[in-house]
Structure formats: structure tokens, C-alpha cells
Structure P
């Protein structure tokens with residue numbers, strides 16, 4: 001991609017590890033949100049499935065740097081975050097003090113303009129529901145949230161961030177275009193025989209790009225074969241050391 005992409009779609013899903021995986025997914029979501037805030041980028045949560053322990057089974061957000069740093073290619077800055085992130089720590093719910101291993105998957109997708117991906121409206125099944133809060137309870141009395149099924153691909157997207165059905169429909173369509181574009185890129189790469197392993201695989205513990213080891217206060221990026229310390233600081237949004245290391249690689 002040669003053009004500047006300053007709007008991306010971030011998707012985080014809890015993997016292996018039950019409640020602790022959802023809590024870790026929440027930690028990753030806050031890490032990216034705080035990193036965006038440090039850079040004065042707009043971070044908007046589009047859809048989520050939150051647990052009662054302040055974790056996320058799934059979270060989809062938009063990060064937009066177009067108003068503050070329009071010339072910066074945000075996709076190039078964050079694309080290396082795609083993959084399975086693994087955490088090793090003692091969960092808050094663990095009474096015996098054992099270290100658990102859990103995972104969450106991250107996908108970074110460029111936001112795609114409507115002219116780049118043509119969608120046949122006849123291929124869509126659109127439904128409406130009430131926006132939800134922590135634990136999945138409905139928080140709105142009006143069905144403003146939108147769910148879109150793209151029947152040919154089976155892709156389902158949703159948006160509940162806006163106050164109207166129209167706004168949420170537009171947002172859901174934007175996420176759908178990003179997913180269809182990603183699928184198209186994978187298919188083209190497969191034809192050329194250059195596709196590496198898919199970004200997130202099965203989200204199993206063994207398929208990892210980065211490990212967050214709390215007992216040793218160490219983050220290991222397995223692609224760079226490089227270690228970073230101060231986990232809490234990095235999870236608080238100080239991603240710069242990792243991002244700079246990828247720029248140098």
C-alpha cells in the first residue's frame with residue numbers, strides 16, 4: 001500500500017484462557033486506546049461484547065489520525081500488532097497463586113473507501129438491536145444498533161457506537177468493507193503463492209507473536225526476537241519502544 005492510510009479498524013478477540021483471556025483482551029484494548037490518546041488520535045469503539053470482569057470477548061474500534069497527523073500512515077505504524085498476543089500471569093480470579101497462560105488476537109485493517117470495494121445491497125441482511133453494556137445487558141430502549149450479514153462471504157459485522165440507526169449502519173458498512181478488502185488481499189496473495197500464515201490462526205496459545213510475562217516483567221516479540229521491560233508502562237499506552245524497534249528492523 002503506497003497511499004497514506006490514516007484510519008484503521010482494530011479488532012480484538014479473547015482466545016484461549018476463559019475469563020482471563022477476556023480480561024487480557026480488555027488490557028490490550030486500553031493499551032491501544034491510551035496510545036491513541038497520547039498521539040491525539042481519535043479512538044472510537046464501534047462494537048463490543050464485554051464481560052462482567054471488565055474484559056472483552058470481542059471489541060472493534062476505529063483509530064483515526066486524519067485530523068492531527070494527516071500525513072502519517074497509521075496503518076504502517078500499527079500493522080505489526082496483528083497476531084496472537086499471549087499473557088503469562090496470576091489471574092485476579094486465581095486463589096492458589098498459579099501462573100496462567102491466556103491469549104487474545106489482534107487484527108489491524110485499513111479503513112477502505114466505498115469506491116474501492118463495491119458491495120451489492122442485495123447481498124446484505126440487516127437487522128437492528130439494542131445497544132449493550134457490561135455483561136451484555138441492554139442499555140438503550142430503542143433498537144439503534146445495527147448488525148449486517150454479508151451473505152456471500154458469511155461475514156457478520158455490527159455497530160452500536162452511534163445514536164441513530166443510520167450512523168451505525170454507515171459504521172457497520174465501513175467495517176464490512178475493511179473485512180472484505182482484507183479477504184480480497186488474502187485471496188490475491190494465495191494466488192501468487194506469497195501468503196504467510198494467516199494473521200491470527202486459531203488463536204491457540206502456541207500461535208503467538210508476542211508474550212507478556214508478568215512474573216519476569218518482560219515482553220518478548222517473537223518476530224523481532226527482542227525483549228522489552230516495564231509491562232505496566234507499555235500496557236498503559238507506551239508502545240513507542242516496540243514500534244521504534246519494528247521501524248529499525
Structure Q
């Protein structure tokens with residue numbers, strides 16, 4: 001059986017290849033979330049669950065796991081950000097498994113709240129998972145949506161924050177640090193690159209499903225995780241990869 005570690009390593013190699021081939025960016029953000037995605041897509045039942053990627057610039061990783069789930073083909077995955085492809089550098093509806101456009105900060109959680117409320121009103125099974133960046137915690141719509149989720153007792157909503165500590169213009173805590181409103185404190189805050197811990201956080205959130213509250217899991221991650229010269233290097237938020245950087249990164253991931 002393939003381990004979660006092996007699945008994550010395969011994901012990093014493929015996402016590296018996709019982003020290098022397309023000469024696009026956000027490799028650091030993609031690498032911070034891959035371990036979380038590895039567990040989430042392993043646990044989620046996409047026939048009844050929805051995964052909303054609010055941090056839509058992590059699209060390469062998201063599309064990779066959609067392909068692993070068979071929602072898009074491996075052949076289409078290889079067209080990522082190529083001319084004429086529907087797989088662009090942000091998640092866009094129209095792609096199976098993408099329920100809402102991701103990339104405009106602070107918009108994914110309001111959408112996820114709407115999907116979760118709809119499920120509640122219709123009596124539908126399944127959860128709505130919303131994957132966010134820590135930079136989005138500075139956005140007003142995020143907090144309004146969180147309060148609405150708590151007000152409507154949306155215990156079918158699980159909010160996952162990839163806290164890599166960096167955003168486009170610098171360190172998150174230096175740009176605008178976040179503080180908690182009453183009633184929306186995290187259920188769990190833990191290390192986002194240990195698969196036992198990640199699984200434990202999801203299992204614990206599941207065990208709280210009867211408490212009539214939305215769940216908030218915050219994972220402390222490393223931007224660029226897995227490649228030494230990318231780790232905590234915000235240059236790789238925007239920078240594309242040179243031939244030399246691609247070769248070095250691929251060697252480290254073997």
C-alpha cells in the first residue's frame with residue numbers, strides 16, 4: 001500500500017513539473033498545502049463532500065488531487081496553464097470538483113458557508129471543507145462568514161487554514177496579524193507536515209460533529225516545504241523556476 005508520505009512526495013514532483021513546464025508561479029504556496037491535501041483528499045468522499053479552495057493560487061496541487069480522484073484525466077492535468085487549457089493558475093468552476101472560483105482573497109469561506117447552509121436546509125449528507133490561507137484571515141468577509149456559520153450552527157463545515165506565515169508582500173504577522181473573535185477560536189492548531197498529526201486533527205474534528213458548531217483547524221506549515229532553497233523563501237510566491245532550480249528541486253524530491 002502506498003503511504004501518505006509517498007503520495008505527498010509524488011504530488012510535489014508532479015506539481016513541480018506542472019509549474020515549471022507552464023513557467024507560472026506560487027510553487028511555495030502549493031508545497032505548503034500538499035501534505036494537508038494528501039490527507040484531506042484521502043478522507044473526503046467527493047460524492048457527497050465539497051472541497052472549496054479559497055486560496056485558489058494553490059490550483060496546481062488541487063488539480064493534481066482531482067486527477068488522482070479521477071475527476072479530471074491525467075492527460076488534461078498535463079495541460080495545466082497551457083494555451084487553451086481550462087486548468088489555469090486559479091481554481092475555476094467548469095472543472096469537475098471545482099465548485100467555486102478561488103483566488104480572490106476572502107471569498108471562499110462565504111461560498112463554503114452558503115454550500116454548508118444549503119446542505120443543512122436540504123437535509124443532505126456530507127461536509128463542506130474550505131481550505132484558506134492565513135493571509136485571508138485579514139479579510140472582512142472571512143470574519144462575517146465565520147460569524148454566520150456559527151450563528152447557523154453549521155457543524156457540517158470544516159475550515160482549514162494553511163498557516164505558512166507568508167503572503168505576497170511579506171510575513172503575515174507583519175502585514176496584519178490576526179486575532180480571534182469570540183466563538184470562532186480554532187478547534188485545533190498543529191503542525192501541518194506530520195501525517196499522524198494531520199489525520200488526528202481531522203479525526204478530532206469529526207468527533208466534534210455533534211456539537212452544532214463549524215470546525216476550524218489551523219495547520220502551521222512551511223512555505224516551499226520539501227525543497228531547501230524554497231523553504232520560507234517568499235521569492236517563490238511569484239517567481240517562476242529556472243532550469244537549474246527545477247533540476248535542483250527535482251533532485252531533492254527524489
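Please compute FRET efficiency 1/(1 + (r/R0)^6) of positions 39 and 143 (r between Cβ atoms, R0 = 25 Å, to 0.05) for structures P, Q and give me the label with the greatest value.
On the way: P: 0.10; Q: 0.40.
Biggest value here belongs to Q.
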(request) Using Cα extents along the principal axes in Å, for residues 31-174 alone as the calculated read-out, with 44, 42, 26 as its value, let me know the right label among P, Q. (result) Q
(request) Please state which of the structures P, Q yields -0.40, -0.87 when log10 I(q)/I(0) by the Debye sum over Cα atoms at q = 0.09, 0.13 Å⁻¹ is computed from it. (result) P
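Match the computed value -13000 of helix-only ellipticity at 222 nm (-39500 (n - 2.57) for each DSSP H run of 4 or more, over all residues; to 500) to one of the structures P, Q, and report its label. Let's see the in-between values first.
Numbers: P: -8500; Q: -13000.
Traced to structure Q.
Read-outs: derived from the displayed coordinates by stated rules, not from any lab. Keep in mind that what you see is a predicted model, and the values were worked out from it rather than measured. Cβ atoms are built from the backbone, for glycine too; each structure is taken alone.
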